[in-house]
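Before anything else, here is the set of structures, which you'll find just below.
Only the coordinates and a few stated rules stand behind these numbers; no lab work does. Only a predicted model underlies this, so the values are computations on that prediction, with no experimental measurement involved. Cβ atoms are built from the backbone, for glycine too; each structure is taken alone.
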Structure I
Amino acid sequence: MNKTSLLALSLLATAALAADLPPGVRFVDYHGYTHCPLLENDSTRVILNPHLGGSVLSYAWKGKEAIPLHPAQAGWTYTPGGKVIDPYCGRFDIGPEMTVARHPLLFYGAYEVAVTGPRAVRLTSAPDPSSGVQLLRDFTLAATGSHLRCTQTIRNISHQVQPWCHWSRTFAQGGGICVVPITRPSRFPRGFITYGDPGVIHISPQTNDHVRLRDGFLEIRGNPPFAKFGLDSEARWLAYAMTNDTLFVKRFPVYHHRVYNEFAAITVSIFYWPPAGMEPAALAKSSIPLPFCELEPIGPRTDLRPGKSQAFTEDWWLLPFPFPADRNLDLKVLQETVAREAR
């Protein structure tokens, strides 16, 4: 029996037991997909997509949505050997980006669904022979407020050591302002790097009105000259102010004494789209035609022995935060908001 059939049976079985589901869990049809797990409390909604890479389709607080979706992608599913897309959603993955084996089953494939408790669901991938691992994703929404705990576990199902790392690839609504704390010492002269043409890393990039270093933060204010940024920050959090007056905060662990195996040993990457100078016609023809900001905590190398597993947890919040009309954030207030509300 193939993975899609197993998913269908899993969803049907869960639907049949809907009356016995714990509080805050139900199944809905959304964005062209059927029987998607919904986690909810009185203010927050999370919709998961087991049909496409075990992703997040919606993360909304008081009706304010953090995750952008592409209407043309509604209902799309992966067919081995067929055309693939760059999906708009809250994505999770494994890296390092340039050296990990291609793994479409993990990134695009169907995931099995298990309800694990109140406002809690586990999504499990098929075993992937190309990377030698299987992925488990546990999502738990707090009883009140917007706190969502996302844990990805990498399980080695092969007969050799697997050196992959956690790689979060969450699309957030476009047009906002991203801030990441710079920590010292840093291996980078300015505390961050940018990626240019394929194979080019700028180790001491220039700043301008769109990309600023201010009060200990890298601040990406929109339309930067380069789309991709990397940092070796050990602050363990990042924030993204969205134009719907909501602050998307992620907290995540950083392991000072472990090996980070991306090219530049970064702990955080930001992909802000579109970059400056991209013509509207070129944007419309690209595989990612709608604006977004990709928020990417990165984990250390796993070095998993056969049969072993390792987990990496991100904690998410959506917090009220007025978006400044002049695009000048009050970084002191932002930092105080994160310290007080995202705990």
Structure II
Amino acid sequence: MKRLFLIASLVACDAGPPPVQTQASAVCEGTPPSSVTEHVYRQLKPHCIGCHDSGVRGYFNSMNAFQSLLVSDPRLVAPGNPDGSELVRLLEGRGTGAFTQMPIGGPTYAADDTDIRMSEIRAWITALGAQARSIRPDPDAPVITRMSAAQMQRALYQQLGLVHGDFFQAQTQYDLVYAGAKSELDYPLQSPDEIPQPLDSQSGDRFFHLGGGAVTAQVEAHRDVSSTFVHSLTAISQRWCRMAIAKRGNTALFPAGTAQSRDPVVVKTTIRRWSRKFHGATMPDAEIDALYDALFVPLIAQGGIEPAHVGLCSYFIRHPRWIFY
């Protein structure tokens, strides 16, 4: 019976909305946004659309996208349960997925909620009723967009526990302050449009290699996957992973109480934790075992514990699940 209803629903969807609201049309359209939902969308949009305008995480592309992709997804918004909603946890800096806060750079939204306060967002979710997801279009359709160079830089800083000061120091030239690279061996990355501007061209060149654009250099941004992009991301990910592992007091990759190890059980636990951190989902045990055997074992035999962990870290960053969203 359920199967027949689903077939009838899909036929109704293909034929367009019927003149009266039926059970089939309700499934096609999903729950319409309330006036409060529309208010929340308008207030959050200026803060979020910069990174969430396209792809499967294009929540703020339109009101329909906000309702279909975010409000109607119980993984992100749990009606009646603000503390169980990942949206609230992200805005408050307690995210449990690949990112722990939104926006991913600077203070959390809750620390500067000037347009709509967290108390209002919590009240909205508390009063929110059950939401039906629209199946026109399918919100789970694999729409793929490559992260921009700026998004990659911000994401790597957060996920690896690195900051601008790990790569740059203030330097003055002709009474102007520039960002001087501490060491080119660390592959510093900075857009020429950033303030302070990079003193040398290498960090800007790397930004261009990752597809970044710059008004001051008259370079247009792009998101293709060229050999230059792959080569640059490989070098950056390997070096930055090594810096993150070696950085004193950094708990981004190894939380307090954990460390690098040769023990297969400990290493596989690390792989499981990093798969959640970088890809937002836990790898199946069979994939973890395969990655351990194919990557970690040969690397530790050739170079030791640190190179093996650097290789694992770089693997997750160079994976399509990280590059695309």
Structure III
Amino acid sequence: MNDTPVIWALVDERPGTGSQCNAVAKAINLPYVEKKLHWSSFAKLPNFLTGASLRGISAESKSEIKSPWPDLVIAAGRRAGAVARYIKKQSLDDCAVVQLMYPGDTAISDFDLVAVPTHDGSVKEGRNIFRVTGAPHGINEASLSAARVRWHSKFGGLENPVVGLIVGGATKRRPFSAEMAKELGRQTAELATKLSGSLIVTSSPRTGSALDDVLGGISAASVEPAFVYQWSAHSPESDNPYLGFLSISDHLVVTGESTTMCSEACATGKPVHLFAPRNFLGDKHRRFVDELVSEGYALELGADENAVEIDSPKKLDVAGQIAAEIHSRILSDLEIVDAEGS
């Protein structure tokens, strides 16, 4: 084995899982190789049918999964988990496998470490289960600093403090009704008024026409946003101000249905206010919001009308926590050097 371990990150073509995998791989602070996974029609089959195999990936992706095998492979999601198990099998168990998100009960013992959100209460405890708060992401001081420079000309002249509202929307199981959207607007406007600051608003892929109701609630509270962005699949990615909101805002308001958006907002170390009314969140997301509040990462919007600040809000670095556990459980057993060769 070389002094520096060979690490593969199985980067799913779906942004949600692929970005989590990349975030953890970068946080390890060692060189790694991206292996991009593109799915075939077989990817929809359940784990017990696909097994530890490459059945679910395209021919192009299969050509990249070959020996020499890595010392460590990182995967995210059920589909990538099957590929990771294949690699471990082909390496004759000489490759350690780290799985992000629970891959299902099938052959769970094949994984050396499985990082699972604490709010996922359906997952049984085990020697290889590592509980985390939220989802890993790539938001850090470097990305926030770059975004601050990028968006300064747009937001730098706003009256402080700046309240940034990031609107999500309905999920498969829970609606985001017009009444909820108006209430989000009203409560956010009241927060901006209490703080005597500026309000900026951005929607996201799930928001759709609900943004009109959010803006209606803001207007009903006699507040005029200084900036509004309506997300569109046809708009250039460079127009999306999401990172600008995270970097420029002094307070962030986020809808609680998105584990990723909430986790990224809580990575900024700024006061985060989560919108989580009754009937908007399922049980898992309700537990997640409660966890963020109890651990000091966020406040619940409207739960305490007098609460606008958190004393020294904590920064949520999920990828860093998982990377530290990988170093402790797996890489500490190898004779390694870090990325700088120290």
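For the read-out semi-axes √(5λ) of the Cα gyration tensor in Å, for residues 190-293 alone, a value of 34, 17, 11 was computed from one structure; give its label from I, II, III. Attributed to the structure labelled II.
Supply the structure label, taken from I, II, III, corresponding to Cα extents along the principal axes in Å, for residues 174-221 alone with the calculated value 29, 25, 12. It must be structure II, since only it matches. Across the set I, II, III, mean projected area of the Cα convex hull in nm² reaches its highest value in structure II.
A value of -12500 for helix-only ellipticity at 222 nm (-39500 (n - 2.57) for each DSSP H run of 4 or more, over all residues; to 500), calculated from one of I, II, III, originates in structure II. Using distance in nm of label points 7 Å out along Cα→Cβ at positions 94 and 134 as the calculated read-out, with 1.2 as its value, let me know the right label among I, II, III. Only structure I yields this read-out.
Given a value of 13.5 for mean count of other Cβ atoms within 10 Å over residues 70-77, point me to the structure among I, II, III it was derived from.
I
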